[in-house]
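Multiple structures are listed underneath, in structure tokens.
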Structure P
Amino acid sequence: MSRFSDQTAPPCLSRWVIFVLSLACGVGVANIYFPQAISSLIADSLHVSTDSAALVVTAAQLGYAAGIFLLVPLGDRVPHRRLIVTLLIITSLGLIAACSAPSLPVLIGASAAIGVTTVVPQIIIPMAAGLVPADRRGAVTGTLLSGLIGGILLARTFSGTLGEWLGWRAPYMVSAVVVLALAVLLAAVVPVTTPASRQRYPSLLAEPLRLLRAEPELRRSCFYQATVFAGFSAAWTCITLLITGPKYHMGAQVVGLIALVSAGTMFCTPIAGRMVDRKGPDVVNLVCLLGAIASAVLLAPGALGGVVGLVALLVGMLLLDVAMQSGQVANQARIFALRPEARSRLNTAYMTCAFLGGSAGSWLGVRAYDHLGWTGVTGLVALAAGLALVRHLLHRGSAAVVQAARPAGSDEAEVAPAVR
């Protein structure tokens, strides 16, 4: 068990510590996304095709998926401070190797290694959820996710600007220094915790699958996030094709502008977290699923082009980002309340399902765009969110039936599993 009670916040988990952890989430996830903006610079410098240079991004994403599966469960087995600091140091070494890579194969290998070890945000979030009172869990999760969102959205701007000034190696070197400094800082501020599990590593890896079978609420949260993230990934994958295509004839810099506008999501997730604490995750999920469907309606005029279409894209993508990220706050608050001793393994199952949904969404989005254009992509966004909404309404209906059938005076806890 954690050295701190699940119901009592440790005295050292102050606002300052939460801010540092949020910063760590942003810096960590940025290492996966910043190579996207410099792949053309890499291609020119190493004299390879742009398709080949794009393998650097693919390697980082595949490495991240592997790291979620292989390393995040260790958050329940290894003291958090030691695990987080060690991974940050290894990530820094990987960034230095990437910076000094003499050829594309070496850079791809270093990028994969960076992806594997930069899963620190997915270790920090369940750790923090266990170190605050239950009535603050949503708010703290929302704050940490706001840092993570900032890292995702600002990474491309950071690397693109720095890469244009100083070359593609500069973002890797700057990131290596920042990550190493962050490791030193977190070594001082991360609370001391006692591992919640003594399971052997192979058993620990199998646990997320067992949790998926045993926990209906985990499966429900995974389904919500996988579907909404599929629509989100489809939209972000295809918006570059739309902006640079015949309807707009604009550069990829406009996509960066839309990403900067979407940075407003950073300020929404803490609000969503506080709403989760007050109203519960189901209420927030309902609002977010309706918001995702509404975003598809707003995005549809983007197919028209011109100023009206561009405004529609800006507003629609902002709403889709807010809906997806705020829904994640609700989903993670729900799963972290299930088994306090297995939060990292729960998060492994959840993030793996979300990642698979996002990958499927990207693949389906490109095919929808090829056959039906931007209208097909917005239809996919609406369909994915609609599936989650149907599942949510069915759950609410079954919960209402169980509640109505419960004998007066019976213990609510006895019927809780049936409501799931």
Structure Q
Amino acid sequence: MSSWAQEIRLLLRSRLAPAALILLALLAALALGAGLSEVSRQRDQIAAIPAAQAQDIGPVAEWIDAAGQDPGRAAYYSFHPTWDAPSSLAFAALGMRDVSPFILRVRALGLEAQIYDGDIINPELALPGRFDFAFVLVFLAPLFVIILFHDLLSSEREAGRLRMLEALPGGRRALWLRRACLRFGLLFVALAIPLCIAAGVEGVAALPLLAVLGLVAAYLLFWIFLSWLIGRMRWSSTANAASLAAIWILWVLVLPTLAHVAINRAVPVGEGTEIAVAQREAVNRAWDIPRDETMRQFYASHPHWAHSPPLPDGFHYKWYFAFHQVGDESVARQVAAYRGGLDRRAELAERLGWLMPSVGVQLLLTRMADTDLAAQLAYQDRVRAYHRTLREFYYGYLFRDRPFAKADFARAPRFPE
């Protein structure tokens, strides 16, 4: 019998090790299944958008066409969908997709209130979140490393076999390296096989999958190295397990939480709802000031519409949409400060990732999966770019007093895929 076969046989004779490996594989499979289910649900909702949009806009188009073809009414009552489709790796680390909207219906009115009604949360470092593969890897996998490695040396010492084993040919480095490699390989397989199956279902390309597998291996090796360091202290198996468990609590739970609090205090950031409220206050104020003042502010930032015919005596949607845009521009500094604060917090969290592996792995996984804060902010930027196109489309009718017929609804810009 080869040395490797003997090591496998010895490992299987332990009741705890096989049970731990099976449990880890089951947890990984359940987490990946939950991630696949959530991503499938989100894709189904996105796929249903065209049919829902057609059902929603049809009656509006009929009514506007029959009621005088008013472009202001068309712009006011028309909602336009935007969406953020999940990446092929999103199932492994849901990240911000679990707490931020991935579908947003917008109108040509002021955008900031529409965006920040569904305010995003601040990045939470590596605090426990949804049960997905990232959660299993970052929070649970180290516990299984501790189970398999805490007594690698101490159990043999306590059984009185250590000196005899080290006296055998190749009994020092080769023996312990073989045992460590076997345990590492089985832990890696318990995580990698479910991940590869899920990746096959999602059609993940080879390179991103290999990058995630490399990250899994590196994180396991880090905790194995810690276990080896503790094992060299020549403590009892119980003391080794207790020490490693304390390190796990400190590095995975306590320190990331304290760091999260410290970053939030060091970089204070208001809530996005504050921007929404400020924008609405600016919009409401426009009803109480002269219309010419609003139009001067609007034309100052949109000079290409300055030659529009003058406002009539009564209400006109041209003025209404103008003061909504002026309301957006009035909170531009707040938006920039808010985004800058979020970026600064994310930057500090990335730096902490070099000191706290749990934080670093969480951030890397969400970045690979395009589910981190940067991905959410990029989606908001795409919504803003689309909203500009949408406004200009309706402005072409509003500021030129052109009628908006039923056929014009089909000409409205579509959110890019």
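Any read-out appearing in this document is the output of simple, stated calculations on the displayed coordinates, not a laboratory observation. These figures come from a predicted structure and were not determined experimentally. Cβ atoms are built from the backbone, for glycine too; each structure is taken alone.
helix-only ellipticity at 222 nm (-39500 (n - 2.57) for each DSSP H run of 4 or more, over all residues; to 500) computed as -21500: which structure among P, Q? Traced to structure Q. P, Q: which one has Kirkwood radius over Cα pairs in Å, as calculated, at 22.0? The correct label is P. Between structures P, Q, the greatest calculated value of distance in nm of label points 7 Å out along Cα→Cβ at positions 86 and 366 is seen in P. Given a computed value of -0.29 for log10 I(q)/I(0) by the Debye sum over Cα atoms at q = 0.07 Å⁻¹, for residues 102-325 alone, which structure among P, Q does it belong to? Attributed to the structure labelled P. When relative contact order in percent (Cα under 8 Å, 6 or more apart) is calculated for each of structures P, Q, structure Q gives the greatest result. Work out the source of 8.9 here, i.e. which of P, Q gives that when distance in nm of label points 7 Å out along Cα→Cβ at positions 14 and 310 is computed. Working through the options, I get structure Q.
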